[in-house]
Each structure stands twice: as C-alpha cells, then as structure tokens.
Structure I
Amino acid sequence: MLHRSTLALAALLGIGTLTTSAQTLNTAKLDSLLNSLAANNKLMGSLALAHEGKVVYSHAFGAARVTGTTQTPATAATRYRIGSITKVFTGVLIFQLIEEKKLTLDTKLATFFPQIPNAATITIDQLLSHHSGIHNFTNDPAFGGYMTQPKTQAEMLAIMAQPAPDFAPGTKGAYSNSNFVLLGYIVEKLTKMPYAQALQKRIVARAGLKATYYGGKIAAQKQEAHSYKPTPTGWQPDAESDMSIPGGAGAIVATPTDLTRFMEALFGGKLLAASSLAAMQEVRDGYGRALFVAPFNEKTMYWHNGGIDSFRATANYLPADKLAVALCSNGGTYPINDVAAAALTIYFNKPYQLPNFAATGYVPAPADLYRYAGTYASPQLPLKITMTRAGNSLQSQAAGQSAFPLEPVGAGVFKFEQAGIVVEFAADKPTFTLKQGGGSYVFTKE
C-alpha cells in the first residue's frame with residue numbers, strides 16, 4: 001500500500017550545468033509527453049513545476065474517474081491520495097513539537113506506547129529515520145484482508161505490537177510504515193487534537209495550501225480522483241484503502257501544485273527552523289528523517305515518493321535552484337520517476353527524446369499463454385509468482401501482493417514498465433527468468 005520507490009530519478013539524469021530561466025521551458029514538449037502517456041494508457045495524473053515559489057507549469061492528463069467507457073478528465077484541481085509523501089508532513093509536525101520542547105529526538109517510544117516491542121529503547125529519531133526495527137505491518141499477507149476496513153487506534157496498535165522486531169533498534173535502516181503511523185499518533189497525543197486538525201493548523205494554513213487534507217472515503221464532489229489498475233480490457237477500479245489505517249504514514253490527499261507549495265514552504269523556512277530542516281536532511285543508511293536525498297548531477301535533491309492502492313506520487317526539491325516538481329497519478333504502469341526526470345530535463349533545456357509508445361503488435365499464441373499459466377517458485381527469492389492468462393497476455397501476481405498486467409513484446413518475452421521488470425519464458429522447459437534492476441532470477445513451475 002505504502003512504499004518507498006527506487007532512487008531511479010537521479011540515476012536517469014545525466015545533464016550538465018543546471019542553469020536556465022523558467023521562461024524558456026518547452027511547454028509544448030512536456031505537454032506532448034504527458035498527453036502521449038494518457039493516449040497510450042501508460043499513465044494518468046497531474047504534474048506541476050514551481051520555481052522560486054511560482055508555478056511555472058501545470059498539466060493534468062488522462063482521467064480522474066472512469067465509469068465503463070465514460071471518462072471524467074483530470075484537471076489541475078483534481079486531488080489525489082499521495083501515500084507516503086504524507087511522511088514528510090508528519091516529520092514536519094514532529095519537528096515542530098521538538099522545537100516547542102514537547103519531546104526530543106531521544107524521547108523513547110515507551111513514553112507513549114509501551115506495548116510496542118523494544119519501545120523502551122526505540123527513540124523518536126529512530127522512528128523518523130526508519131531505524132526502529134519495528135516490523136512493517138503492510139508487508140504482512142494479512143494486510144490485504146483488512147486494508148479496506150476501518151480500524152481504531154487501539155486495533156492498529158495491537159496489529160503493530162504483535163510481530164517480533166525485524167532487528168535491534170539503531171542497528172540498521174529498513175523502511176517501515178509502522179514508524180510513521182506511530183508518529184502520527186504521537187502528534188495527536190501532544191497536540192491534543194486529531195491528526196487532520198493538527199495538519200490543517202500547523203502546515204496547511206501556514207504554507208497557504210489550497211487542497212491538502214487528511215483523506216476519507218473518495219468523493220467525486222471534492223474533485224478527488226479514484227485509482228485504477230490497467231488491464232487488457234481497460235481501466236479497472238482498484239481497492240480503496242480505509243484512511244483510518246495509513247494515518248501519519250500515508251493518509252493525505254493533495255494536488256501536485258500544493259505539493260510544490262509545501263516543499264517550497266519547508267525549504268523556505270515557513271514551517272521549521274533551519275536547524276530542524278538540517279536534521280531532516282541528515283542521512284544514515286540511505287534514510288533521512290522523513291526525507292530522502294539523491295545526487296542530481298552537481299546538485300542535491302530532496303524527495304519522497306508515495307503509493308497507496310493504484311495511486312502513485314512523487315515530490316522533489318532542488319534547494320540550490322529553488323525548484324520543485326511534483327507528480328500525482330491515479331493509474332498506469334509508466335514509472336513516475338521517469339516522468340519527473342523528463343520534466344526536469346526539459347525544464348533545464350537538455351536533450352530529451354520523447355518515448356515511442358507504438359505497440360509491438362506481438363500477440364502470443366493462445367497455446368503458449370496456457371502453457372505459461374501456473375504458480376512458480378525460485379530458490380533465489382522467497383516468494384511465489386502466479387501467472388494467469390488475461391486476454392491476449394498474462395497477469396502476474398506475487399504472493400501477498402496485487403496483480404499486475406504483463407505486456408507481450410516478443411516470443412516468450414513480457415514486461416512490466418512500472419517496476420522495470422522483464423519476464424522471459426523458456427521454450428523447452430516450465431521456467432521463466434525474471435530480470436529487474438540488474439538482477440536475474442529463475443522461477444520454475446510447481
């Protein structure tokens with residue numbers, strides 16, 4: 001539901017000196033990219049670029065809602081669930097409370113929730129930087145069975161308290177949504193108000209945000225988008241997580257424009273003291289405190305991604321250039337980091353070739369699809385993958401995860417763009433090789 005995406009954005013950019021004027025932005029080229037993504041059902045959503053606090057580009061593409069063959073176009077006012085970008089907001093709230101001397105980075109979790117394993121030694125610092133060792137509840141197979149159902153704080157605490165810790169606090173870093181759900185509860189205890197109210201009072205009002213709030217059931221009358229899974233027969237509605245569950249880890253709704261305003265307010269000193277922002281930017285084992293950092297050529301970029309249901313989002317800020325880019329999506333397989341990278345490349349007037357989305361035209365033989373169907377396991381990875389025939393292609397599903405469509409690109413070869421996955425089936429035995437991120441893993445049918 002909530003996840004940290006890869007640091008693909010920085011790796012994709014091989015641009016030179018980053019000096020330009022916003023007036024030279026090639027809006028036609030950026031429009032063409034986004035419109036092509038929507039036209040080819042690769043991605044739908046909204047993107048915004050802001051320079052020195054001023055929005056210099058905003059473009060919505062694709063649909064906010066799909067009902068049968070009827071699509072309601074997205075607009076710049078369409079609001080999206082932003083998933084784990086919520087963690088940056090929660091981090092800001094915690095540092096505000098630290099500035100008010102209501103807690104410190106060394107305050108122990110046991111002060112608030114002693115029932116969590118290792119609470120007596122886990123610190124606020126370790127929660128913020130994913131060094132607590134608290135097991136990530138969204139990784140459990142049971143999560144999919146209750147993610148759409150309302151949960152009380154007591155019920156969520158019981159869920160998070162049940163598993164054994166993944167490691168001793170402070171010994172390493174590992175991403176866990178549980179950390180920020182707990183931090184959200186701490187915000188409520190110390191402010192003596194619901195998270196939604198603290199968010200409004202302490203961030204939204206101060207930063208001048210227009211469409212940012214704690215989400216609830218998706219409502220079309222609020223201009224909120226639904227999220228969709230791409231299938232061979234078109235967009236299909238995804239499950240809708242109940243927002244009582246992600247809390248301070250992923251329950252905020254916003255627009256890309258508001259996300260650029262938020263990043264500008266954070267780095268512009270409107271929300272925190274400089275010392276607090278500097279603490280958020282400190283990195284250990286790849287994790288800042290509610291922020292991630294990536295090299296952007298000779299620049300430094302601070303960012304966070306988010307995903308919940310089929311919503312995906314990214315918010316990025318380059319302090320040296322006072323430049324923010326944010327993208328919110330409610331469906332599609334195209335990597336959002338690639339789109340953000342393209343937007344920045346075009347903004348800085350560097351060479352960029354628009355992707356070609358022309359279909360390969362390859363259609364697998366029905367007999368091959370039937371042969372590929374089944375459940376596979378690999379000694380290299382501790383998970384099973386089930387392949388199911390879906391129209392003229394396949395649908396893949398790893399145990400405990402959502403299914404996703406594979407695109408046929410050649411004899412026995414399929415891909416899933418969103419995750420950079422290529423699957424190659426052997427012609428003479430019941431196996432396939434999964435390639436992703438430089439790794440290669442052989443799966444055999446059970």
Structure II
Amino acid sequence: MPPYQSPISPGYSWYEASLGERPEYPALDGDTRADVVIVGGGFTGLSAAAHLAKAGSDVVLIEAHRFGDGASGRNGGQMGTGQRAWAEEMEAELGLSRAKALFGLAEEAKTHLLDFADANGIEIDYMPGQMSVAHKKRFVDDFKAHAEIMATRFDYPHISFMDAAETERRLGSKHYFGGVRDTGTGHIHPLKLVVGTARVAAAAGARLFENTASTGLQSTGGKVRVTTARGTITADKCLIAVNAYGGNLEPVSAAHVMPIGSFIGATVPLGDDSPVLPGLESVDDSRFVVRYFRRVKDGRLLFGGREVYNTNDPKDIANHIRRQIAELYPALNDVEITHSWGGYVGITMPRKPFVREVMPNVISAGGFSGHGVMLSNFTGKLYAEAVGGNRDRLKLLEEFKVPAFPGGRSLRAPLLFLALNWYALRDRI
C-alpha cells in the first residue's frame with residue numbers, strides 16, 4: 001500500500017512517516033443531536049472536544065479529511081513563548097497590565113500542553129530550547145533589550161541574549177548576527193499530539209467523525225444546525241475550528257482569517273558529530289517571511305520557510321527548501337531531503353488570534369498566525385470553560401481588535417499577495 005498522503009496539502013510528511021499507528025474514525029452517517037458540535041479536527045477542535053467530554057458534555061466533532069491534515073499536523077512543531085508579538089510590543093499597544101495577563105495566559109498554555117500530554121500518556125517527543133535570531137545587524141539591539149525586558153517586567157528569566165559568536169556556536173552557522181535563547185520552551189512532534197488528543201477525546205465520550213465535511217451552518221431558534229452530505233447535527237452550541245481551511249462555511253471567519261502556505265523539508269539524519277544545532281534546539285529568525293528549523297530526536301534537520309500567499313501548491317518543495325538550507329549551512333548544499341510537505345496556516349491582519357461569536361451560540365477560533373502549537377490547544381480548553389459558564393479567560397482573546405482583510409472576497413487574496421511579497425523583498429534588503 002502506498003504511503004498515506006493528505007488530500008489537501010502537498011507531500012508526505014516526516015511526521016506521518018514517523019508517527020506509527022494513526023487510528024481512523026468513521027464518517028458521520030445520519031442525523032444526530034449534541035450539546036456542542038465542533039467543526040474542525042485540529043488542535044483547537046480536538047482539545048475542546050476532550051475537555052468538554054471530560055466535563056460531561058455530549059460532543060460531536062466533524063473533520064472534512066483526517067485529524068491533523070491541516071496546519072495542526074503539518075507545522076514546524078515550535079511552541080514559542082507568549083503571544084505572536086513580543087510582550088513589550090503588546091505592552092506598547094495594550095498597556096502593561098493587559099500585556100502581562102496575555103503573557104500569563106500563554107505561559108499557562110505552555111504548561112497545559114506539556115501537562116496534558118504527560119497526564120494522558122501522549123509521547124510528543126518534547127525537546128527543550130528555542131532560539132530567535134537576527135538576520136540583520138540592526139535588529140541585534142532589539143533582541144538584547146527583549147531579554148532584559150522579559151526578565152525585569154514580565155518575570156520570565158529563561159531568555160538570555162546571544163552575541164554573534166554564541167549564535168554561531170549554537171546554530172553552527174555564520175549567517176546570523178545575534179539573538180536570544182529561551183530555555184523555558186521547546187518543540188514537539190505535532191501530529192503525535194493531534195492523534196493523542198483525539199484518543200483522549202474519544203475515550204471521554206466525544207463522538208468523532210473524519211471525512212465528514214460541513215456543507216452548511218445555521219443558527220436559528222436557539223439551536224445550531226450543521227449539515228453534511230450524509231446527515232445534520234443539531235446542537236445548543238457550535239465551535240468553528242477550521243482555521244485556514246474554512247472556505248465558504250462562515251463568511252465572518254473567512255473575512256478575518258487568510259490561508260498562507262508554509263512548506264517544510266526533512267533531511268537525512270545529520271549524525272551526532274554534525275555542527276548544525278548541536279544542542280538540538282529549534283530556531284526562528286527575524287524575517288517577515290520567517291525561516292524556522294530544528295533538529296529532531298533522530299538527528300535530522302526539519303527546515304521550513306518558503307511561503308506562498310495563495311492556495312496554489314508550489315512545485316518542487318524539496319529543491320526550494322534545500323537552497324534555503326544551503327544559505328545557512330553551505331556544507332549541506334547537496335543534502336538529501338527525505339520528506340517535503342506543505343500546509344496552510346491561518347493568519348490575521350494584526351497576527352493576533354481571531355476568536356469571536358460570529359452568530360448566536362457559534363464561536364469561531366483561528367488565525368493563530370504561526371504561533372498556534374500551544375495557543376490553539378489552549379483556546380480549545382478555554383472554549384470548554386466558556387461552555388461550562390466561565391468565559392472570562394476566553395474573552396481575553398475575544399477582545400483582540402482583529403479587522404477584516406481589505407478587498408472583500410475577490411480582492412483580498414491579490415492584495416495580500418502584493419503586500420506580503422513586498423515584505424519578503426524587504427527581508428532581502
């Protein structure tokens with residue numbers, strides 16, 4: 001039997017190849033009722049299903065393809081720290097008190113992810129350490145100030161500044177001018193977390209259905225109805241957790257969350273004596289079109305960064321990724337790429353999560369903008385809290401000012417393509 005390939009994303013990923021067992025769930029067949037219906041089987045939806053079911057709610061979750069076929073199972077695996085923007089940027093926009101509350105929420109999300117995996121026996125291949133590095137010399141002072149601000153104003157002592165020499169030593173590359181090292185976070189195997197969370201949700205009583213696309217959504221008379229090709233789900237509440245893969249399901253979410261393609265290659269194992277990332281930490285850089293890479297447990301390099309700003313899959317991912325690797329590591333100019341794959345990440349205009357009640361009893365959550373490994377999982381938990389009567393913490397995310405993309409349905413994609421390619425050009429200047 002040929003290897004499984006996602007029907008919605010290009011390439012067979014190393015995550016799929018290294019996963020082991022990937023349970024299959026049935027398609028919905030017939031009408032049903034529930035307390036809560038969830039549309040989308042990624043981090044957010046599955047986390048919400050697990051926590052809701054554990055709390056006693058009757059939950060039905062549908063996924064158009066397989067759990068993890070979207071960004072949740074195909075991303076870079078880096079957890080990060082805080083929100084998408086640095087804490088001091090949040091402070092400048094929102095004030096210190098709210099910035100601290102949002103940073104604390106993100107720290108809780110980080111702890112929750114690791115504790116949830118440990119408590120439920122999910123082996124997520126956690127590896128500690130993440131570095132953020134400057135691809136331009138003029139950015140170095142900002143990184144140095146960031147390390148001090150995190151320690152003094154946000155009580156986070158795990159970030160330290162790296163000068164050019166330390167950055168070169170820890171990365172094994174002369175390409176960057178400095179940066180910061182965060183020992184309070186790390187990176188994971190995201191598809192293992194998806195599969196494990198689905199198992200927990202099912203064991204708690206959630207009814208999970210794969211290969212079940214939603215064909216319509218209505219909220220009338222105090223009830224929500226989600227239609228599919230082979231049945232309708234009627235529920236009191238609904239969570240839309242489709243992120244970049246919403247299509248035409250719900251217009252408000254579609255206007256605020258835009259899909260961009262992000263693509264990753266995995267090399268052969270580099271060996272214990274490789275100078276590339278000898279500490280096996282993950283890295284993200286200061287480009288607007290971010291490059292992100294890490295060594296995993298068997299020593300191979302996973303490298304991502306080629307993005308497209310439309311939904312047409314690029315050709316020959318491996319060669320493009322290999323060229324980017326060679327810019328940083330010339331000795332790997334001819335390295336074998338064993339797996340290359342892509343997926344679509346949901347972004348918003350301000351790169352803040354989009355969490356909003358888009359119609360009565362229907363909340364949509366997405367747009368984590370490349371920072372969703374921990375935040376999207378935790379948003380699922382916060383949604384479950386809100387269903388249980390405590391919406392205070394979810395409201396911290398709902399209160400973000402997230403404008404719609406300009407141009408409407410017909411022009412927003414071309415406008416975004418032009419804008420983001422302008423920023424990509426600036427990365428090279």
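Comparing percent of Cα pairs over 36 Å apart across I, II, which is largest? Ranking I, II on percent of Cα pairs over 36 Å apart, first place is I.
helix-only ellipticity at 222 nm (-39500 (n - 2.57) for each DSSP H run of 4 or more, over all residues; to 500) was computed and gave -10500; which structure, I, II, did it come from? Traced to structure II. Distance in nm of label points 7 Å out along Cα→Cβ at positions 61 and 333 was computed and gave 4.7; which structure, I, II, did it come from? The read-out comes from structure II.
Comparing distance in nm of label points 7 Å out along Cα→Cβ at positions 93 and 365 across structures I, II, the highest figure is found for I.
No lab work stands behind these numbers, since they all come straight from the coordinates. What you see is a predicted model; the values in this text were computed from it and never measured. Cβ atoms are built from the backbone, for glycine too; each structure is taken alone.
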